[in-house]
1. Hey, Cα extents along the principal axes in Å derived from one of I, II reads 69, 36, 26; which structure?
2. For which of the structures I, II does the calculation of FRET efficiency 1/(1 + (r/R0)^6) of positions 58 and 114 (r between Cβ atoms, R0 = 35 Å, to 0.05) return 0.35?
3. One of I, II was used to compute helix-only ellipticity at 222 nm (-39500 (n - 2.57) for each DSSP H run of 4 or more, over all residues; to 500), and the result was -12000. Which label is that?
4. Given a value of 17, 13, 12 for semi-axes √(5λ) of the Cα gyration tensor in Å, for residues 98-145 alone, calculated from one of I, II, which structure does it belong to?
5. For distance in nm of label points 7 Å out along Cα→Cβ at positions 34 and 82, which structure out of I, II has the highest calculated value?
Structure I
Amino acid sequence: MEKVYMTPSGFKTLEEELKNLKLVERPAVVNAIAEAREKGDLSENAEYSYAKERQGFIEGRIRELESKLARAEVVDVTKLEGKNVKFGATVTVFDEAADEEITYKIVGVDEADIKQKLLSIDSPLARALIGKNVGDEIKLDTPSGKRKYEVVEVSYI
């Protein structure tokens, strides 16, 4: 069984979503299905079709979250140290093509948000950064062409 790496806050977010789905969304959709059934012919009942579709989505998401939480490897970043890049690191890189420094935090897949500079562990850049040290260079093929990065700083905060 493959581990799913995440930070404590990422784990908590998934737990809260699961709780909401089980305690709020699931009962609401069951009620919606019951109400739609009372209206008669189900074959032409759009409310019933929508509620059943929503129920399928909710049940699928519950299974997905339960699986991820069961396989979770929660990494407390505050207990990490060192100068090489690992999961949870905050990494500053110099992007030669853009001629600027950018700081990313490497997080779990479900926590990633590039607008907030939260980089998924499964992203090509994060995979290329893992194991690198300050001063190391990375060459990466991107949709906009080849990019070259230099690791400027690594921290665990």
Structure II
Amino acid sequence: MPRRSASPYAGLSQLGRATVAPDRPKKAKLERVPNPHPRKTYLVRFTVPEFTSICPITGQPDFAHLVIDYVPRRWLVESKSLKLYLGSFRNHGAFHEDCTVAIGERLVKTLAPRWLRIGGYWYPRGGIPIDVFWQTGRPPAGLWLPEQGVAPYRGRG
């Protein structure tokens, strides 16, 4: 009888299991799965319309609409682990710029994508919306790259 190879998902610790939400980003485990199309150039988008963190000075909640776009190489981010990671910011005190860039950098470290960008569309604090954009460089040639679809702040709706 032929021997079966181990599932590429065997090492996942959160998917399909009850998982305690991490209380801070450094404790969150971001997991990845093999990309079934590593030679193709395509875009993966995560839209997070209800992202929250805490102002490090006042302790008040901050809210953002995040759009994460990436072109995978060998790995895809496992979406449950991404949700838990993003949720760990709810009690994390950091400025908008730090949250947005840190998320992008953590994804790059975990996935080593061909390209990644993140748009952080933050709701006003003190009457001023702060939008933060970060990317790893130029998008790959031939990539269909739609707009992120978040309107400039006008009450956001």
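We did not get these values from a lab; they are worked out from the coordinates using the rules stated. Being a predicted model, the structure only gives us computed values, none of them experimental. Cβ atoms are built from the backbone, for glycine too; each structure is taken alone.
1. Matching structure: I.
2. Derived from the structure labelled II.
3. That value comes from structure I.
4. I
5. Structure I gives the largest value of distance in nm of label points 7 Å out along Cα→Cβ at positions 34 and 82 among I, II.
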